[in-house]
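Listed after this line are the structures, all set down as structure tokens.
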Structure I
Amino acid sequence: MTNKERIIEILEQSADGLCDDCLAKFSEVRPRQQVNQICRALSDRRIITRTNSICTGCSSSKKVNVLKRSNNKIQDLGPELLKIKSEEFSEEKTSSALDKMRREIIKTLNKIEKIKSSDRSLAQRISSLRDNNRIPGNIGCLMLTINSFRNLAVYEQYNLSEKEFRVINNCWEIISDWINKLSNFQH
């Protein structure tokens with residue numbers, strides 16, 4: 001995961017934004033000046049805004065970075081497959097499907113960790129659970145793949161090819177099967 005991805009993931013969890021100091025602390029990006037450079041570049045690309053406000057991390061009045069939210073309405077879904085037929089393939093549908101997959105992954109990890117939210121990035125959570133054998137290694141790798149492609153699509157306006165999205169759907173099918181087995185085992 002790149003430092004830019006770490007910063008974006010931390011900002012996703014902070015609706016009111018964080019200052020560069022808090023972003024450096026929570027994302028573990030060092031030195032702090034690198035956080036400033038990344039945030040200024042994200043602001044130039046209109047992915048975040050940088051305004052004077054109160055930081056939700058330290059409660060200080062500083063320049064705060066706030067992630068611009070997508071207008072896409074995300075509907076909650078069960079772990080069913082998100083297959084998109086070739087004739088329906090579009091940038092909007094793939095971005096929305098990736099967001100839905102990511103939200104389902106977060107919901108599953110919350111159940112495993114028995115928490116409602118986390119201050120760690122999704123990638124950090126997946127890696128930690130995988131390293132501690134709480135999720136299988138292959139499932140963790142597939143989750144990281146979906147999360148990385150989702151971040152590319154949402155924050156860098158990357159358009160997945162139809163072949164790439166088929167790979168993502170195959171990843172999701174394996175994860176979905178595992179989530180179903182996990183749900184059946186827990187009941």
Structure II
Amino acid sequence: MKLYLLDCRNLDIEQFQKYLSKARRRRMQVFRYEPEKTELGIDLLIQYVFGDNDYSYSNYDGHPVLTNHRYEISFSHSGNYALLGVSKYRFGVDIQKMTWYSPRVAKRFLSFATIKTKDDFFKAWTVLEANGKRTGYGILMDKKDIINTYSTKIGDYYLAATLDKNDALEEIIQLDIGDLLSSENFK
């Protein structure tokens with residue numbers, strides 16, 4: 001598994017709008033909204049990794065499915081960052097900016113973890129979100145289905161990725177807009 005983390009602070013939506021995926025454009029039409037920089041960042045990461053960003057959402061569980069490639073993907077965005085995971089196996093990823101902390105939310109959704117600090121909360125929350133994406137049931141998933149999950153803190157963010165028993169995290173690749181512009185997939 002590889003994780004790609006894009007800093008979207010300097011992303012110019014006008015400059016990259018042509019890279020919005022068909023799936024994102026459909027969602028924009030249905031829900032009538034303009035994409036956030038980090039949502040566009042996800043489409044740009046898929047373009048960066050695969051040379052196209054043609055994906056759809058499974059009718060079964062909403063999991064993103066690549067149209068032209070035999071890899072699994074999962075993505076998340078929060079604050080200034082977009083996160084894309086790529087693997088041969090089904091998985092989920094999550095990233096959260098550490099902002100608010102709610103003991104009430106922790107008690108309701110994070111009973112599987114010991115929460116004493118804000119760091120504990122965000123580590124457990126990203127683990128829950130990543131596993132919820134993997135299963136397709138979201139945060140209401142059965143907590144006994146939580147599997148081995150890589151979790152780390154980068155600055156003011158926690159990120160998590162579930163790991164299949166046959167999978168391992170190869171690397172986290174941190175990128176900025178300049179990295180995308182110098183890529184062959186954006187020429």
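Odds and ends about this structure:
- When relative contact order in percent (Cα under 8 Å, 6 or more apart) is computed for each of I, II, the largest belongs to: II
- Identity of the structure behind -19000 (criterion: helix-only ellipticity at 222 nm (-39500 (n - 2.57) for each DSSP H run of 4 or more, over all residues; to 500), calculated), options I, II: I
- Which entry (I, II) yields the derived value 16.2, 49 for Rg and Dmax of the Cα atoms in Å: II
- Each of I, II could give mean count of other Cβ atoms within 10 Å over residues 15-22, but the derived value 14.9 comes from II.
- Origin of the derived value 1.1 (distance in nm of label points 7 Å out along Cα→Cβ at positions 23 and 55; candidates I, II): I
Throughout, read-outs are computed from the coordinates displayed, never taken from laboratory work. Bear in mind the structure is a predicted one, so any value in this text is a computation, not a measurement. Cβ atoms are built from the backbone, for glycine too; each structure is taken alone.
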